[in-house]
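*Asks:* Given below, in the form of structure tokens, are the structures.
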Structure 1
Amino acid sequence: MKVVVTGDRLAWNEGCVIVMNHRTQMDWILLWNLLARFGDVRRCKIILKNSLRRFPGPGWAMQQCMFLFLARNWQKDRHHFNSMLNYFVETNSPIQILLFPEGTDFCERSKKRSDDYAKQRDLPNYDYVLHPRTKGFSELVKIMQHGNIKSVIDVSIAYPVNIPWGARSILLGNFPEQVHFDMKRYPIDEMLTDGESLEEWCRQRWEKKEENLRAFYETGKFDKPEIKSVVPEKEMWRKMAICLILWAALAITSVFLVFLSSLWCWFCVLGSAIYMGLTLFGGVEKSVLDAHNRMYQRPQQHRET
């Protein structure tokens, strides 16, 4: 897959908030192609819907990576959301947090809901993005500005050929030939960080994003010069080949051990039971937060920022 990047360069060691349009269910995975070339995939924390934490294997791995899972109900999400952000602030890591302000991927059903929302509030209909939910973005930036976050990166993702609607379409061969990323960097210290200003900033960016994507799908490219990756493509191919070999070897070995070793079978059963139990009672990230709060002898409650 060809990766085309235009606009501002992403600094590999800079903490930032990344906001991106949600064109398909696979956008968050394909963003790793960008981070691997300009950033560090290990720094990325993704904000996802809560149901994904329950997927055996991938969901457990995402918990282990301290991703943020939300029920998309602000009254339910606020305490956990703010607790996780405060944890990131206190650990002072230069993380890169990905947020989809639209809340869901662009499809016929979500576009209808977005159009109904626009009609109720006398807003224009969008053809390439959904109207953003600005509250979560506002809270995210207000808290993370006290940590190691230096900028907000506005990313527009687009597919000129073969839009991958989900994992099933990719497995059936509908893999994108190209993915285009257009980036604009906004330094935190140049932004107004009160709640209303941040919400309005997000709405304005989505108006511009609609225009930017409309022009892209009319011309097949973003109207900015392409920038070269920090990591050369030859190095990317070498890393991907190593990962493929190692993970294939691990998967094949694990399957053989299931049939050859009762000890391994019990290890798999016990490990799965532990993760299912942790998921049932809040997830791995809740255990990490509880341990962090005990270390600092802090009561289990949200500290208002």
Structure 2
Amino acid sequence: MKKESIGKKIFNICNMVILILLALLCLLPLLNILAISFSSSSAAGSGMVSFLPVDFSLKSYEFVLKKSEFWQAFWVAVKRVVVAVPFSLLLTILMAYPLSKSDNKFRGRKVYTSILVFTMLFSGGLIPWYMAISDLKLINSFWALVLPNAVSAYNTVILMNFFRQLPVELEEAASIDGASHWRILFQIVVPLSKPAIATIALFCIVTNWNSWFDGLLLMNSPSKYPLQSYLQTVIVNQDMSLMSASDILTMGEVSNRTQKAAQAFVAALPILCVYPFLQKYFTEGLVVGSVKG
């Protein structure tokens, strides 16, 4: 085996150190929140907690797990992800597939692609967006959280470019055997595009789970808030109207800082659980199959 040069070794060491530092910058804030959530109210209030719990306590999680409003918002967020992600993936695939074809197969491709890219650069604004949703009678409806953001131009461009990298010979061979466009798409193109689809699925999951502004704007009832909208209202704005009388009494035993940390960690936990299952697709090759000439 060829020995690495001194310069290459120095580069690898520096690269490793930088990546470790970046990983710590992402990990340490999460560890701090976790440590605060497991600490006593006095320790968290006095600023004694860094990355390990001080005076270990589960009262903050008991406070969170007993809140019916929290679990109602949690269920709305879960339902939103379960419905919105498959719906968004289906529409994105159906839009990206024809746009990935050549001009000979799809003559209007450049026009539609230009319109798609235009929406990435320019927006109609918040007021026309709200008026369009209101005219469709979606205000205070669950579908107001799903339909407006169902198709992302950014995700469509990513998937469109991935489809273009797939071997054209595969589709030509299937077409000669009598396969339709639908069969080619769902039995050949989609299975070969698992890495790209998994990446877009993760983008959709994170976007729908972390979205809070549309919930505050489109939902008239706090009981229909998704989780992040609820947390924005209770934790950031500290709206006491969303808290019951028992919650307010319990606040004397639980620090405001510890219960905020507990709710934030519980809200982030589903994403932390889903990510490892999709991570394996990121390391696979972009083109799974091969063509024999």
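*Asks:* Can you tell which of 1, 2 yields -16000 when helix-only ellipticity at 222 nm (-39500 (n - 2.57) for each DSSP H run of 4 or more, over all residues; to 500) is derived from it?
*Replies:* The value was obtained from structure 1.
*Asks:* A further question on this structure: Looking just at FRET efficiency 1/(1 + (r/R0)^6) of positions 72 and 200 (r between Cβ atoms, R0 = 35 Å, to 0.05), which of the labels 1, 2 belongs to the structure with the highest value?
*Replies:* The maximum falls on structure 1.
*Asks:* Given a value of 1.00 for FRET efficiency 1/(1 + (r/R0)^6) of positions 160 and 224 (r between Cβ atoms, R0 = 30 Å, to 0.05), calculated from one of 1, 2, which structure does it belong to?
*Replies:* That value comes from structure 1.
*Asks:* When you work out FRET efficiency 1/(1 + (r/R0)^6) of positions 40 and 256 (r between Cβ atoms, R0 = 41 Å, to 0.05) for each of the structures 1, 2, which one comes out largest?
*Replies:* Result for FRET efficiency 1/(1 + (r/R0)^6) of positions 40 and 256 (r between Cβ atoms, R0 = 41 Å, to 0.05) over 1, 2: largest is 2.
*Asks:* Let me ask another. Say we calculate distance in nm of label points 7 Å out along Cα→Cβ at positions 184 and 232 for every structure; which of 1, 2 gives the highest result?
*Replies:* If we compare distance in nm of label points 7 Å out along Cα→Cβ at positions 184 and 232 over 1, 2, the biggest value is for 2.
*Asks:* From 1, 2, which structure was relative contact order in percent (Cα under 8 Å, 6 or more apart) = 28 calculated on?
*Replies:* For relative contact order in percent (Cα under 8 Å, 6 or more apart), the value 28 is produced by structure 1.
*Asks:* Computing Kirkwood radius over Cα pairs in Å gives 21.0 for which of 1, 2?
*Replies:* It was calculated from structure 1.
No lab work stands behind these numbers, since they all come straight from the coordinates. All values derive from a computational prediction rather than experimental measurement. Cβ atoms are built from the backbone, for glycine too; each structure is taken alone.
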